[in-house]
Structure formats: structure tokens, C-alpha cells
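Heads up, there are several structures right after this.
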Structure 1
Amino acid sequence: MKASLDYSEVRKKQEQHNKIKKAITYTLLGIWGVVVLFPFYWMLLSSFKSFGDYNAEMTPQFITLNPTFDNYIIAFTSVPLLDYFINTLIFTLATTALMMVIIIPAAFAFARLNFKGKDILFVLLLSLMMIPNELVIITNFVTITNLDLRNTFTGLILPSVTSVFYIYLLKENFAQIPDELYLAAKVDGTGDFKYMMRVMVPICRPTIVTITILKVIECWNSYVWPRLITDDEDYFLLSNGIQQIRESGFGRENIPAMMAAVVVISLPLIVLFIVFRKRIMAGVAQGGTKG
């Protein structure tokens with residue numbers, strides 16, 4: 001009887017300890033969430049403040065009683081924001097599609113096919129990840145310039161159509177699929193390409209979706225390379241267009257309109273992440289699990 005009471009007390013203490021631990025954890029996460037999300041809230045709030053109200057504030061106001069959509073109208077009419085949006089959409093979709101066409105067969109080859117020098121070639125491929133990005137940008141700039149592809153979508157897209165990291169991630173995911181499936185498919189007369197598309201790609205869909213989303217985000221936020229390779233406004237992306245807005249004086253003078261433009265740019269990525277957040281987490285977990 002005494003032993004059962006002791007066990008009950010220990011269990012109650014353990015439950016209390018877990019509740020306290022959970023409360024502290026959620027409190028710290030809540031504080032960190034507020035710190036992380038506050039800049040987005042301030043950006044959204046500022047975009048709905050009128051130019052006069054924003055400049056008249058002696059101390060920052062965390063709410064606005066007179067919200068306005070005028071800043072969004074100004075952002076689209078004062079600068080070619082819609083053109084930047086279309087350019088970014090073309091660049092993002094084309095780059096992501098071409099990259100998937102390249103990295104899926106490459107990952108399949110390293111994961112499933114046997115050919116001479118495969119291990120050495122894979123090690124050399126991984127060694128490229130150790131090269132500083134600045135050196136790669138310089139080499140790409142010289143190459144694109146020599147090919148007379150500056151201020152073209154081809155020059156923007158070509159250097160971004162492959163990724164060693166994504167090949168590695170997908171290769172590790174493909175390698176988890178049992179060899180018996182591949183051998184059974186070969187017995188049935190299934191070719192490598194057909195096996196890759198009908199068996200490996202569907203099984204590894206979470207990782208492929210994750211890679212696609214991450215590449216879309218990377219392209220959407222791309223700044224250094226587009227800024228370096230284009231000086232024609234007809235080929236500016238959103239990130240470069242915002243910089244152009246700021247440098248032109250419009251963004252410095254009218255901060256609320258500048259914030260409205262940033263909200264328009266950020267909204268597609270925020271929606272994309274909210275919709276696919278579970279698939280992103282599942283894909284990363286699946287790609288990082290071995291065995």
C-alpha cells in the first residue's frame with residue numbers, strides 16, 4: 001500500500017515537473033515568436049499608415065485608427081512594380097523547372113546506377129560546396145559576359161539551374177529505397193528512366209516538393225546575381241526593383257509606400273510557406289533520415 005502511494009506521489013511530481021517545463025518552453029517560444037514576427041507586423045502596419053500620419057508620429061504608434069490602401073496604389077503606379085513581379089515570376093518558374101530536370105536524373109544516377117568513377121565524381125561534386133560563393137559569382141559573371149548574355153533572362157537563369165546540395169539531399173533520399181524494387185523492375189524489363197519516374201519520384205515526393213519550394217524561395221529572394229548581371233530595368237527582379245525604388249528617392253521619402261511594396265513582394269512567399277509548411281518539414285525529415 002505504501003509503495004503504491006509513493007509511486008502515486010512520484011507520478012504527480014513528475015506531471016507537475018512536466019507541466020512547469022512545458023509552460024517555460026512555450027513562454028520562451030512565445031517571446032521568441034513575438035521578437036521574430038514583430039518586424040513583419042511593423043512592415044504591415046506602416047503600409048496602412050498615410051504619409052502624413054507616419055511623418056507626424058513623434059513616437060512610434062503600434063496601431064493605426066485611419067488605415068488606408070493609398071500606399072499600395074502609389075507603389076504600383078509610381079514604379080513598374082508589376083513588371084518586376086512578372087520578371088521575378090518568369091525567373092523563378094524557369095529556374096526551378098530547369099533545376100528539377102537536372103538534379104533528379106543526377107541524384108538517380110549517383111544513388112542507383114553503377115558506373116566507373118562514380119564515387120570519385122560524387123566526392124568532387126561535393127567538394128564544390130566548399131568553394132566560396134563569391135568565387136563562383138565572379139566566374140559566372142565572366143562567363144555570362146563573354147557569352148554576351150548580360151541583361152537577358154538566359155543570363156539570369158543559367159547559373160542557377162543546378163545545386164550540389166539539392167543533388168546530395170535527393171541522392172540520399174533515393175538511396176533509402178530498397179534495391180529489391182530496382183532489381184524487380186529490371187526483371188520486368190522496366191528501363192531506368194521509367195523506373196525513376198514511376199517508382200522513385202513518387203516515393204520521394206515529399207523531398208522533391210520541399211526542394212522545389214526552397215528553390216522558389218531562393219529565386220524569389222535572389223539579389224546579388226541579378227543585381228550584378230542586369231543594369232536594364234526591363235530585366236529587374238523584385239529585390240533589385242525595391243533597391244532601385246530606394247535609390248531613386250521615392251522609397252526614402254515615402255516609407256509607408258515602400259513598406260507596401262515590400263508587403264506585396266513578401267506575401268506570395270508567406271502564403272507559400274503557410275500552405276506547404278508540413279510538406280517542407282516532412283521532406284527535410286525524410287531527406288535527413290538514413291536507413
Structure 2
Amino acid sequence: MSNLHIFTFATHTNHHLDRLMTSSKKNNLNITILGLNQVYTGNGMKITLLLEALKKLNPNDLFLYIDAYDVIFLKSEDAILNAYTAYYKDKLVYGAEQNFGMYSFDDLFYYLKYPIKNVPMRYLNAGTIMGPAKLALDCYNDIGLSAKQTSDQMDTIRYFVKNPEHITVDHRHELFAVNGGRAGLEYDDYEIREGKLYSKRTDTWPCLLHIPGKFFTGLDSIAYKLGFMDKFPIYTKKELDWRRSQLKDHKICDRLTIDNYKFRLIKNYLNLIIITSIAISIIFKFI
């Protein structure tokens with residue numbers, strides 16, 4: 001079995017990167033940090049640097065990419081390799097979340113065309129990737145990302161919708177626990193049992209935890225309980241306000257058992273009706 005090459009992308013150090021590195025050390029993992037002390041140009045930068053690194057590997061070598069600031073490792077290299085071999089051998093696999101992470105003019109088209117149906121955690125998340133180096137190189141050669149692009153995830157989703165046979169999504173969280181669209185609901189979704197993280201929604205024991213969207217309070221809480229942090233940082237008002245706002249939406253989606261994109265459509269439609277009604281009322285008032 002090939003050795004596993006683990007990469008992350010971070011332009012600067014902070015407590016988030018420290019949290020990741022502590023979790024990797026406790027699981028005896030070696031991580032290569034790409035982009036450190038470089039000027040950040042966009043999320044496409046992480047992929048362009050990753051591809052440069054993958055070109056130096058044997059094409060059949062396995063790699064694992066993880067985002068730096070919102071991920072913790074839960075298992076050792078052997079456990080990660082065993083899970084990958086058991087469920088996704090020789091495939092390029094991405095994490096899966098509840099949220100449809102596209103915010104663009106064409107998002108409705110790709111939402112309707114999205115190939116995976118009838119599973120709760122169905123949407124591709126580009127913050128966790130694993131597979132043979134050659135498959136990632138082929139994939140991103142077709143996607144054609146540049147370092148200045150703001151969202152590598154949206155371009156990857158577009159590619160997946162058109163080429164579902166080239167990418168696998170870990171919607172059972174055998175490898176990656178990703179709670180995009182459910183941030184703030186961590187203790188509804190996970191339990192810590194004898195020092196290990198159990199995913200209640202998927203009935204699995206994932207190898208890492210990824211909480212995207214800058215919801216650091218939930219990730220910090222779990223990392224602290226797992227022994228990856230000694231103390232909690234001081235959160236900014238912006239971080240706390242953002243968490244409260246999004247948690248409210250996530251709780252509504254959970255109660256209605258709908259995904260976040262549907263909720264976004266309903267919310268935007270109702271707002272449009274309210275704004276239109278107010279505008280019409282103002283117009284008629286002055287007629």
C-alpha cells in the first residue's frame with residue numbers, strides 16, 4: 001500500500017492551524033503546509049499549490065488534502081488508509097455536507113442537476129479530498145482553476161455535476177465528518193465515546209472532522225474535549241454574531257428536514273414578496 005501524503009494550505013499561523021497540527025501530532029501524522037507566509041490570492045490558490053505538489057509524487061501515490069483552519073484529525077494514518085481502501089479504493093473522494101455550497105448566478109441549475117439524491121449529507125465539500133495523485137491532476141486539469149478564483153468548491157461542483165463518474169462523495173462520512181449546513185448542531189450530530197468521535201447521523205466513526213464556514217466555536221469545543229486544545233480563544237463579536245445568525249437558520253432546516261438551499265430559496269422568495277408589497281404600497285400612497 002502506498003504511503004499517504006497529507007497536505008494543507010495556510011498562508012499564516014494562528015490557533016486554528018495550531019489546533020490542526022496538535023491533532024495530527026497526537027495521531028502521528030505528518031502534514032505538509034502549502035502557501036505558508038505567501039500572499040493569499042483566492043481559494044483557487046490552494047488547488048494550484050496542491051497540484052504543484054502532486055506532480056512531484058508517483059502518480060499512483062495516495063494524497064489527502066484538508067483545509068487548515070477548520071479541521072481536526074481523529075485517527076492515525078493506518079486507520080485512514082484502511083477506511084479509504086475499504087470504501088473508496090482507487091477513487092478520488094471528497095467530503096459531503098448538507099449545504100449546497102454554491103452562491104452564484106447558475107446555482108439553481110446545478111442544484112437541480114446535482115447527481116446524488118435522497119441522502120442527508122449529499123453535497124460535495126472541497127475542504128477534504130483523498131485519492132491517487134493522478135486522478136486529482138486529471139480532474140483539475142479539466143476544471144482549469146486559477147490561483148485568483150474565490151471559490152474552488154463551486155467550480156468543482158460544476159465539474160462533478162457534468163462528470164459524476166470521475167468523483168466520489170463520502171456522504172456516509174466513512175472518512176470525513178463534514179457538518180456544512182449544520183454548524184452549531186455539533187452535539188446533535190456527534191458524540192465523544194471513550195475519546196473518539198462518533199457520527200450519530202451516519203452511524204460511522206470518521207477519520208477527521210471538518211466544520212466549514214468559520215464556525216470555530218463548535219470545532220473548538222470538540223477539539224478541547226478531545227485534548228487538542230488547552231484553552232479557548234477569545235472570539236470576536238463578528239464571529240459570535242455570525243454563529244447565532246446561522247445557527248437560527250440551521251435549526252429551522254433541521255426541524256423542517258430540508259436542506260439549506262431550499263430554505264435559502266424560500267427565505268429569499270418571502271423577502272422578495274415583502275419588499276415588493278412595501279414598494280407597491282408606497283407607490284399607491286402617492287398616486
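What follows draws every value from the coordinates through simple rules; no lab data is involved. All values derive from a computational prediction rather than experimental measurement. Cβ atoms are built from the backbone, for glycine too; each structure is taken alone.
On FRET efficiency 1/(1 + (r/R0)^6) of positions 91 and 171 (r between Cβ atoms, R0 = 25 Å, to 0.05), which of the structures labelled 1, 2 is highest? Numbers along the way, then the final one.
On the way: 1: 0.40; 2: 1.00.
Of structures 1, 2, the maximum of FRET efficiency 1/(1 + (r/R0)^6) of positions 91 and 171 (r between Cβ atoms, R0 = 25 Å, to 0.05) occurs in 2.
Work out the source of 30 here, i.e. which of 1, 2 gives that when relative contact order in percent (Cα under 8 Å, 6 or more apart) is computed. Spell out each step's value before the answer.
On the way: 1: 30; 2: 21.
For relative contact order in percent (Cα under 8 Å, 6 or more apart), the value 30 is produced by structure 1.
For which of 1, 2 does mean count of other Cβ atoms within 10 Å over residues 179-186, calculated from the coordinates, equal 23.9?
Of the options listed, only 2 reproduces it.
Between structures 1, 2, where is mean count of other Cβ atoms within 10 Å over residues 83-90 highest? All intermediate terms of the calculation are to be shown ahead of the outcome.
Values: 1: 18.0; 2: 14.9.
Largest value of mean count of other Cβ atoms within 10 Å over residues 83-90: 1.
For percent of Cα pairs over 17 Å apart, for residues 43-130 alone, the calculated result is 61, so let me know which of 1, 2 that is. Numbers along the way, then the final one.
Numbers: 1: 71; 2: 61.
Going through each structure in turn, the value belongs to 2.
Tell me which structure, out of 1, 2, gives 3.5 once distance in nm of label points 7 Å out along Cα→Cβ at positions 51 and 155 is calculated. Before the final figure, lay out the partial values.
Values: 1: 3.5; 2: 0.7.
Comparing all candidates, it corresponds to 1.
For the read-out percent of Cα pairs over 26 Å apart, a value of 62 was computed from one structure; give its label from 1, 2.
Numbers: 1: 62; 2: 45.
Comparing all candidates, it corresponds to 1.
Taking -13500 as the value of helix-only ellipticity at 222 nm (-39500 (n - 2.57) for each DSSP H run of 4 or more, over all residues; to 500) derived from one of the structures shown (1, 2), identify that structure.
2
On mean count of other Cβ atoms within 10 Å over residues 59-66, which of the structures labelled 1, 2 is highest?
Once mean count of other Cβ atoms within 10 Å over residues 59-66 is tallied for 1, 2, the winner is 2.
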